[in-house]
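What follows are several structures.
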Structure I
Amino acid sequence: MSLYAFKTDNDLTVLDWVKATKKRGEEHNLLKNPFYWNIKSLTVPGNKSLFVVVDAKPVYFNFSWFGWITGVAVLFVWGMHWIVIPCMILGCLGIFWTAEFLFLMNKKALRKHGYTGFIKRLKHSETIRELIL
């Protein structure tokens with residue numbers, strides 16, 4: 001489960017994207033929507049920024065651990081074998097479950113929808129500081 005927040009301009013394009021993503025997150029078709037999305041957009045009074053908090057959980061479990069475990073087991077038993085390389089590739093697929101990857105995909109989606117303003121990913125402490133304090 002990835003929880004992250006980012007800050008953008010208070011723009012109608014971003015609000016439309018958030019609404020469309022929420023709607024798409026309600027679909028249960030695994031081909032169209034491989035994530036369970038929980039997205040909130042918040043504005044602070046007196047601030048011209050829009051804060052988007054995203055809680056994304058992929059539908060598919062993180063199978064990349066099987067690649068790393070199998071690769072290490074093969075490496076210990078047989079040494080460097082050709083099976084180690086596909087296991088390493090399978091292990092590297094774990095990037096799809098990280099907040100960094102999901103933020104980059106959200107940023108790409110916003111750019112695709114025509115948003116040209118700034119997008120800044122916030123740390124959890126920055127999010128709490130700017131939204132609550």
Structure II
Amino acid sequence: MPEVISWREGSIYLWTGTATASALLGYAKDMSVNQVVGYDNYQTFDTAYHDNDTGQRADANVGALYTTDSLTLQKFFDAKTGVHVHFKHTGIYGSAGIFLYSGRIDSLVLAGTEKTMTQWRFQYHANRWSSY
């Protein structure tokens with residue numbers, strides 16, 4: 001069963017742990033994380049059904065990312081290395097977040113229109129996560 005977590009806006013942290021491009025802080029809007037766990041469902045001779053976990057994947061989309069360090073974001077994408085992402089909800093009613101580990105930035109878009117701030121959009125996937 002897929003589980004979708006979404007926030008209207010919040011903080012986002014990206015890091016790799018490498019010396020060339022290690023950390024990035026940004027403000028994200030229109031972001032979502034879709035978590036899916038696959039199962040192989042089978043029936044045994046005693047007619048009971050069982051599930052074997054076949055893997056998991058989280059797909060993240062950020063509709064608008066604002067950061068003062070565009071170069072680091074571009075380095076993360078160009079390096080094709082594992083990137084960790086932390087989405088942190090910011091609001092007056094508390095906080096919640098999710099960590100996505102060792103994933104990849106699949107798509108990176110720089111977008112801007114007249115009389116607006118330039119923003120980044122990106123898609124990301126990972127196979128491990130934790131949330132709070």
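Observations
- Parent structure of the calculated result 1.00, given that FRET efficiency 1/(1 + (r/R0)^6) of positions 76 and 124 (r between Cβ atoms, R0 = 35 Å, to 0.05) is the read-out and I, II the choices: II
- Label whose coordinates, when distance in nm of label points 7 Å out along Cα→Cβ at positions 12 and 52 is calculated, return 3.7 (choices I, II): II
- At a computed 1.11 (Rg/Rh (Cα atoms, Kirkwood Rh)), which of I, II: I
- Among candidates I, II, the computation of relative contact order in percent (Cα under 8 Å, 6 or more apart) that gave 24 used structure II.
- Value 2.1, calculated as distance in nm of label points 7 Å out along Cα→Cβ at positions 28 and 60, assigned to which of I, II: I
- Distance in nm of label points 7 Å out along Cα→Cβ at positions 100 and 116 derived as 2.2 - corresponding label from I, II: II
- Each of I, II could give helix-only ellipticity at 222 nm (-39500 (n - 2.57) for each DSSP H run of 4 or more, over all residues; to 500), but the derived value -14000 comes from I.
All of the numbers you see were taken from the coordinates with simple rules; none came from a lab. Predicted model only: the values in this text are computed from it and were never measured. Cβ atoms are built from the backbone, for glycine too; each structure is taken alone.
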